[in-house]
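Scrolling down, you'll hit the structures one after another.
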Structure 1
Amino acid sequence: MVGLLSPLTVKDITLRNRIVMPPMQSGRADFNGAVTNKLVNFYVRRSSALGLPIVEHAYISPLGKIGPKQLGIYDDKLVSGFEKLVAGIHSVGAPAVVQISHAGAVATKKVIGETPIGPSTRDKTRMLEKSELYDIADEYAAAADRAVTAGFDGVELHGAHGYLLNQFFTPLLNKREDEFGGSLENRMKFPLLVVEKVRKRLGGQLLLYRVGSDDLAPMGTHIEYAIIFCQKLQEAGVDILDVSGGMCGSEPKQLQHIKGYFIPQAAAVKSAVTVPVIGAGGIKDAEFADNLVKEGRVDLVAVGRALWHDNEWAQKAAQFLVQVNNE
């Protein structure tokens, strides 16, 4: 029976187990977004027993930065630092994927030095012109190029938690009246444009997409919209779907009492696609995570805060599950 400790091969990359460390901003880059030794150590210490570590979100352009000491991938000068990071993760037997992002409307003038940009005009946000959308898509593609040059095995596009791609997908923020807004089909166009451009740059490397599957708001994204979107993402060449929250963020207070609070959304997506699906939601219990895979609800399980607080969580989980399975 396939469980949390079973390997999984996606394209030419074999993950030794189904444990994923999701991207979590660590604040360990320098003020220009460059990789530091402290950041390398953070990932190497946690990756030695992981199936898939996903490096925290790196901003693709100065306008896409969310805060100080955020990792950046907006300039070729940053590639050498990423090469050290990739080498460190590879040295402990794990593949390396980096998430790339643009903050869009959730950026602040204090951080980026000018008015933040987004799909629509809002308080303190400037609506993007149509020509700018193609420029930003090219910035995503250039960031993917840098990731490949640095040796990453794949890239994850951040389309969740209220970041720019999520802002275009959700009806809560996308009030455009051109072909990039309005209907569900139109709200998918900009994210799919970015996927298309990034897919071409990655070649055989993995492309992941973190999906904002539910805004937890009556007028926002619901799972039925997300399922249609995920099917389109699969058709566009996404290799793994990483299912999380939308405008509600990664840790919505109203769901904190539920173990694996985004698993229902991930399971619904998994039933509608054939690519592997990552489930998430405050998961700390190895046996619970193992059962999610055994029951076929998800293919991989993201364990975030537990790994943040204990860099040996994956080793301990593996030892525990081997013991349980042998009893």
Structure 2
Amino acid sequence: MTKLPLASEPILSRRRGFAALAAIAWAALAAPGIAHAQGAAYPDRPVRFLVPYPPGGGTDVIARIVQERFQAALGQPVIIENKGGAGGSVGTEIASKAAPDGYTVLFTLNSHTINPAIYSKLTFDTQKDFEPVGTVASLPQILVAHPGVPVQKLADVVPLLKGKPGGLAFASVGNGSPGHLAGELFKLRTGVEMTHIPYKGGGPAVTDVIGGQVPFLWVSIPAAAQHVKIGKLRALAVSTLKRSAAFPDVPTVSEAGGAALAGFEVDSWYAMFVPAKTPRAVIERLNRALNIVLADAGVREKLLAQGSEGVGGTPEALGKMVADELPKWAKLVKDAGIKAE
């Protein structure tokens, strides 16, 4: 009997080949999606730094120093979006509602841990609605005066204020900002009267003090540094226990304020957060980029020129700092009787 060719063998072979090719093609198409879900492909489009203060203030200045190098570290553009108001709460609320995909990063300062003590009806929870990424920099607040105010040093301020029955005003970047708390602590310690004038950011506050509308200002050094250097503002003291490397000739409140102000300290920091439920791999990618940026000598020099020092570190370290500060600021807010405005 003549053996007929088994036509089914090449057909089966071709089917197996098609199946293999299909499997490879599916894997190639699916891999980016899988990698993206795991954070491996992140980022594949521009990332937004949401700064909850207007342009020109300390937070905005620090964000822009970090921005360029951060873009290189991520391989994607970084866009800064300013959303000021309510001591940073307006922009922070927007960030809390953003998609938890790493494309919206809250770039803020430690009003993040102060506002919960002041605003009883915040629509977000500082800890539950955000994941920490890393600490960018730390720095003191600085007390500055318009050059026309008759004070040359911190020791001149208390006598001047006590000679004014109604007191004088001081500005800050907003109700509950670190500068506001520094001013209230100064009042508590010295017994002087001062009216707090809150602004929606450092830029507008600095502009009005330079213009003579408000005599004093407590603000982060980056917002005031250039104006102090050219004489448009007079620096009187910094709020930390050690002097600022950017202004080594400016004393601390503790050393220049006498016994009533011994140990005076209101430190502040800038940090990055993302909405809760952001994948851990994405957080780690952002944290790695941040630490790469802060290891750059040029970035550190620019930060130092603004009176701040690069920090870096882990998300966990920032998370612990947030947890430690919430009760600390709550006590000061209660003692000073600070209320939402």
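Taken together, the values in this text are just the output of simple stated rules run on the coordinates, not laboratory data. Just so we're clear, the structure is a prediction, and the values are computed from it rather than from any experiment. Cβ atoms are built from the backbone, for glycine too; each structure is taken alone.
Descriptive notes on the structure:
- With P(r) over Cα pairs in 10 Å bins from 0, in percent derived as 6, 29, 37, 23, 5, 1, 0, matching label from 1, 2: 1
- Of the structures 1, 2, the one that 104 was derived from, the read-out being volume of the Cα convex hull per residue in Å³, for residues 45-156 alone: 1
- Which of 1, 2 yields -11000 [helix-only ellipticity at 222 nm (-39500 (n - 2.57) for each DSSP H run of 4 or more, over all residues; to 500), calculated]: 1
- Comparison of 1, 2 by distance in nm of label points 7 Å out along Cα→Cβ at positions 149 and 173 - largest value held by: 1
- Answer label among 1, 2 for the case where mean count of other Cβ atoms within 10 Å over residues 125-132, calculated from the coordinates, equals 17.8: 2
- Calculated for structures 1, 2, mean count of other Cβ atoms within 10 Å over residues 253-260 is largest in 2.
- Relative contact order in percent (Cα under 8 Å, 6 or more apart) from the coordinates reads 16; which among 1, 2: 1
- Structures 1, 2 were shown, and mean count of other Cβ atoms within 10 Å over residues 261-268 at 17.1 was computed from 2.
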